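Bear in mind these aren't lab numbers, they're just calculated from the coordinates by the rules spelled out. Every value quoted in this text rests on a predicted model; they were computed, and no experiment measured them. Cβ atoms are built from the backbone, for glycine too; each structure is taken alone.
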Structure I
Amino acid sequence: MSDASPGEPSDDRARSSGDRLLAVLALFTVDQPRWTVEAAASRLAVSATTTYRYFKRLTKAGLISPVAGAGYMLGPAIIQMYRQIQISDPMLKTARALMVDLLQHAPEGSTALLCRLFHDRVMCILQVKGHGPQPPVSYDPGRPMPLYRGATSKIILAHLPTRALKTLFAHDARDIAAAGLGAGWEEFRRRLMTIRRAGLCIAHGEIDPGRVGLAAPIFDADRAVLGSLSLALAAARADETTLARLGPLVAAGARDIERSMTDGPAFKPSPARFKIAR
């Protein structure tokens with residue numbers, strides 16, 4: 001029997017309502033950014049009346065906004081939240097200055113990326129371009145990317161718990177094999193262990209042709225992998241000597257980000273630190 005007072009929703013009902021609101025919000029994607037109440041009701045298999053009530057609540061919160069043709073799109077509250085993340089997220093606050101400094105040591109045409117694990121994908125949360133002309137990098141901020149290709153993603157994948165990796169392999173064995181990470185579980189595990197022991201991952205042209213990725217993992221205080229710091233280099237400028245020089249800098253940058261999230265102080269460029277790594 002529910003403990004809720006008369007007229008108040010039970011915990012189960014409140015959770016159900018919250019889940020449905022999130023389900024409505026999740027409908028708004030890059031592929032389908034505009035929804036009507038009727039279309040959303042059909043997709044979610046609930047009544048138009050119920051869906052309208054959810055749309056009304058989300059509109060009041062500014063999470064969606066009405067547009068022409070009885071449609072709705074994501075609202076200004078999303079932009080406000082994005083700004084708050086940019087200002088207050090401790091990982092971002094440290095990473096900006098660090099990434100700019102890191103690019104001073106990278107060849108012309110390089111891009112620095114800060115990415116986070118997002119469900120079974122990897123999402124870029126900050127991209128900083130270095131000097132010189134260069135083509136776009138596929139890791140656009142906010143764009144989910146696969147776990148199985150590219151140094152930026154594979155260094156995160158290599159540090160996931162074994163239980164999570166077994167689940168991924170059970171569902172994505174074909175994609176994993178196509179990415180060259182192993183046709184069976186044991187081979188998959190060994191390949192990831194090699195990356196994990198190296199502490200860095202280098203990948204050639206796996207995401208963008210003509211690019212070489214160099215990435216190091218970022219951990220939380222409990223040593224669970226959060227994301228990665230990486231450089232996307234022009235392949236013509238990414239010889240073995242350059243990669244050997246930049247690898248320790250990327251790894252040291254990842255450790256700086258970890259310390260800032262635990263201890264608080266913002267990153268300050270240290271020329272001596274980089275001279276040692278050269």
Structure II
Amino acid sequence: MSLLLFQIDAFADRLFGGNPAAVIPLDAPLPEATMQAIAAENNLSETAFLFPQGDRFNLRWFTPVREVDLCGHATLATAWVLFERLACQKREIVFDTKSGPLTVTRDGDWLWMDFPADPAVPVPCPDALREGLGRPPMEVHAAADYLAVFESEEVVRALAPDFRALARLDRRGVIATAPGRKVDFVSRFFAPNYGIDEDPATGSAHCTLAPFWAGRLGKTNLLAHQVSARGGVIRCEPRGARVRLGGQAALYLEATLSRLPGED
């Protein structure tokens with residue numbers, strides 16, 4: 001059995017930026033253990049697996065160590081593959097996922113994802129968060145992730161996390177954020193419990209960031225920069241219980257998996 005594999009740089013308009021994701025189109029589901037083994041072998045922050053389901057697609061995402069319920073950059077990468085390599089003629093694609101139906105709409109070079117918002121609420125700063133980030137945030141909020149708010153972009157860029165300390169936290173990951181110099185806000189994302197010390201560009205984190213900064217800045221159209229080493233650009237439009245996230249993508253490689261785990 002052979003499978004196509006695409007590696008896409010998502011939330012970037014060029015190669016070697018944004019967040020790499022593997023995308024594997026299927027005719028039918030694979031066993032979970034097989035998908036997890038492929039994701040571990042790829043060793044990217046996410047590998048996406050999709051298969052047709054009527055006029056929609058079932059979509060699942062795996063880090064090198066576990067399945068996740070929501071992934072923005074691998075959803076963007078999957079939609080790019082369908083539009084640009086698999087001849088999908090629709091303007092809008094619907095994915096059935098563990099986070100419910102997600103739609104992606106094409107608008108020129110930009111793809112717009114409709115995701116559930118995940119607003120955060122203020123919480124005390126956990127000791128492991130302060131220790132792990134190396135300095136106390138101005139504020140801490142919590143949703144699926146901890147949201148640590150700092151005073152400036154320079155502080156966020158300079159963070160040198162202790163990932164062992166962050167791994168003690170009880171949330172999926174940690175978002176560090178601050179107002180941006182040339183964009184509305186910047187961020188970094190750390191998720192050592194999911195096998196990803198620092199994620200280069202994280203769509204799902206912006207389901208929390210977008211409503212937070214919309215409230216702070218009084219804006220409904222936001223431009224964000226994830227200031228990892230690779231960097232990522234995300235456009236955000238919070239809409240109540242939902243968030244529209246816009247991004248671009250670039251193809252890095254197309255390959256064929258010629259043998260799957262368990263095959264002789």
Structure III
Amino acid sequence: MPDALLEADNVVKVFTPRDAAPWRRAAATRAVDGVTFSLQAGEAVGLVGESGCGKTTLAKLLIGLLRPDEGEVRVLGQPLQRLRGAALRSMRRVVQFVFQDPMGSLNPRLTVGEAIAEPLIIHRLAATAAERRARVEQLLASVQLPGSFAQRLPRQLSGGERQRVGIARALAVEPKTLLCDEPIASLDVSVGSQILELLRGINQRGTALLFISHDLRAVASLCRRVAVMRSGALLEEGPVDAVLAAPRHPYTGVLIRSAELDLDML
């Protein structure tokens with residue numbers, strides 16, 4: 001598909017419990033069940049559904065943290081599963097991940113500056129310590145944090161500040177897209193709104209977003225397209241306004257009613 005950054009073609013991921021007794025047949029779970037999906041350059045897409053429906057598993061497949069049991073994931077048209085070495089490292093610059101729990105994703109022993117500089121070192125994007133310090137300061141400014149935060153440890157930050165650091169670290173390699181896995185779920189409403197506004201600005205500057213959430217209000221605020229997922233399958237997708245105004249699947253209607261969305265206010 002032209003301009004597609006990420007594509008999933010009939011992707012399946014099955015999990016089988018490892019602790020099942022050897023004389024029992026373990027029940028397999030199709031966490032992702034034949035999903036076909038694409039993310040275009042510059043767009044913001046919301047992936048919604050209840051907890052456990054397979055949203056995070058799909059995101060991990062799209063970035064290569066998991067391998068599909070069936071189907072294929074492509075990044076800029078290249079099959080992800082076939083990439084090795086330098087080609088795989090180059091792909092990591094195309095797609096970056098923003099985690100739900102910023103504290104869990106940051107090394108507690110590294111300062112903020114060291115955490116943000118790490119991808120610069122891995123991808124050889126700043127040759128000297130002075131260049132890295134300057135780039136770290138720029139990245140902190142891009143997520144509206146002062147340069148002095150570079151000396152702090154994650155435990156010295158609030159939840160919203162840690163999420164901003166996680167976003168800055170993801171932006172360090174200048175990715176074409178961010179996969180954001182419930183990035184505001186652990187934040188209070190006001191801080192979550194600030195993170196949404198930050199992500200909106202990043203998208204407006206040309207970075208594509210896959211925004212994973214169970215919060216339809218946030219998706220309606222940030223995204224132009226939405227995909228609805230349940231039990232590992234995509235039920236429907238389309239422009240946010242169209243899907244929310246006239247859902248084709250009953251489950252989407254349930255999500256809209258449970259969120260108590262006032263469509264006239266969106």
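A few remarks follow.
- Between structures I, II, III, the greatest calculated value of Cα Rg over 2.2 N^0.38 Å, for residues 82-185 alone is seen in II.
- Value -10500, calculated as helix-only ellipticity at 222 nm (-39500 (n - 2.57) for each DSSP H run of 4 or more, over all residues; to 500), assigned to which of I, II, III: III
- Of the structures I, II, III, the one that 2.0 was derived from, the read-out being distance in nm of label points 7 Å out along Cα→Cβ at positions 42 and 242: III
- Test item: Rg and Dmax of the Cα atoms in Å calculated as 22.1, 72, pick one of I, II, III: I
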